1. When helix-only ellipticity at 222 nm (-39500 (n - 2.57) for each DSSP H run of 4 or more, over all residues; to 500) is computed for each of I, II, which one produces -4500?
2. Of the structures labelled I, II, one was used to calculate distance in nm of label points 7 Å out along Cα→Cβ at positions 78 and 286, giving 4.0. Name it.
3. Say we calculate distance in nm of label points 7 Å out along Cα→Cβ at positions 270 and 302 for every structure; which of I, II gives the highest result?
4. Taking mean projected area of the Cα convex hull in nm² for each of I, II, which is largest?
5. A value of 0.65 was derived for FRET efficiency 1/(1 + (r/R0)^6) of positions 86 and 230 (r between Cβ atoms, R0 = 35 Å, to 0.05); which structure in I, II was it taken from?
6. Which of the displayed structures (I, II) returns the greatest value of relative contact order in percent (Cα under 8 Å, 6 or more apart) on calculation?
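Where a number appears in this text, it was derived from the coordinates with a stated rule and is not lab data. The structure displayed is predicted, hence computed values, not measured ones. Cβ atoms are built from the backbone, for glycine too; each structure is taken alone.
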Structure I
């Protein structure tokens, strides 16, 4: 019987509520496929920071390296600055394990209502592919005259041909594998960012020439934001830089009904290192501990983890179960207009397996 080792980092807020539930459903689906998932949980996050002055221990990355995958809940707390949580846990994991492809699907499911009234279930089905290790989040820069009245902050984006080409190629390969609209949209701001984004446009065009079966379009990010609202049904694969992909993927989640359904994967496609899977919704401290958080994003993230581990049938089983629960409409959390608890929704999905 095949076995996989999974590192669980529930993190903060609702992450602690939804992560164990997501893993439990993944383990059940894997067992039905004859695979055993072993979990080791780590209490890293904002509470760890307040006790130790850092988000995770010095040897955390070495601890994570042997695992087959990482399932993350969320990080963030009102008493800890966001740049500390991001740079203290998420970015080091993504960079050290070269998880250069951040993949965020957005699907309008049966039983879910989009705030865009013109679109029905099935109309919206896109994936935002975000470059995940450089770009605007490279953290290149610094302060001059720090904490003085004439303080200066310099923040430099870093774009490499290698980094752009591999994420663009990943997007085209994904469009082929999905075999839906077979369309890739590239998002930049090259009219204003005349070096980094011009390089992106040029590399995109060069890679696109190798995929004559895939349709393409290039959009400025402001036009893309408008078109995510005006015509979200026309998008299939959207590829963007670290910052633009981050923003647009949140927008795609909302037009598909709720950020509580939004899953993501931080993938090292070469499989040299473990990939990390996490819901997009964040720690949501305003509802933490109330038992009302939507667990479906964590469950979908766990399904993406199984798919990455080449357990496609188990992953599809989870997706089918979630689709059935959503279409039924009887069990749903407040973000989807219901009154069910986090545990009740997860139990309904588990039962459908």
Structure II
């Protein structure tokens, strides 16, 4: 089985951290999101992955040398300066995907427990052109919403309906199984919206089906969602409560290789420290993600925040709820930040 992963976007909602890395390489409990995706696909019998990317994202991914988990990985490049939307990359990858069998398509910003094997089986049994994974959401207004008929056929698909007008609470979960017939529905050489152009047409032809899924499903489109993703996964893979070398870890926490922590510091709960992070004395870090090579000075407080790679947080500084400090930024001694975004390599006094 082949899978196409859509990771050609620019991650605008995750700026300023996405100014220096693609969303697919954001660390989730110290492992790149794309690595989680590779592992999940390999577990579900996928043997070939095509990454729909722009040139810069391809460069970053190649530099990471991720474990491919036995998968064959190929690249399909978006044309420079011409984004192809959500369906255009599928048409662009037509030769790589082939016309022999159904294939998976998934958004590259998802952490999910969806069984791709079960979804493929549902697609084949329904004789669908497209099958969409559907997840129930409390507020569907930010997503595509599906209304089901008999036998999981989707009779109507509405993209981002105004709140209160949605036909159901079943949203597009960003995972599809598509038959090769789909290529005839997508025009070439232009941006095409899967949600606004292709799915409504398929629904009108009774060729669009849904596959309802439960369990963990979350995307990392915004900083708060990214924090929530790390928090949820920490609950299942974390270090136990411990006291080492004079500092305390309150579970759940995750510590990367080479982390150093000073005396009387308290790490956690719900804290992730990347490799080679340096933490001073009397520091408090909780409900936060600190990227690799960052330095946190003595007596600093980091709560509900994101601290980028190689950022420097000075002595007695406070990085509080809603803050995002980007890569190589510096927050000077004694500064206090709340709900502030600091761009890469900038300095805050």
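1. Attributed to the structure labelled II.
2. Computed on structure II.
3. I
4. I
5. Here the read-out was taken from I.
6. I
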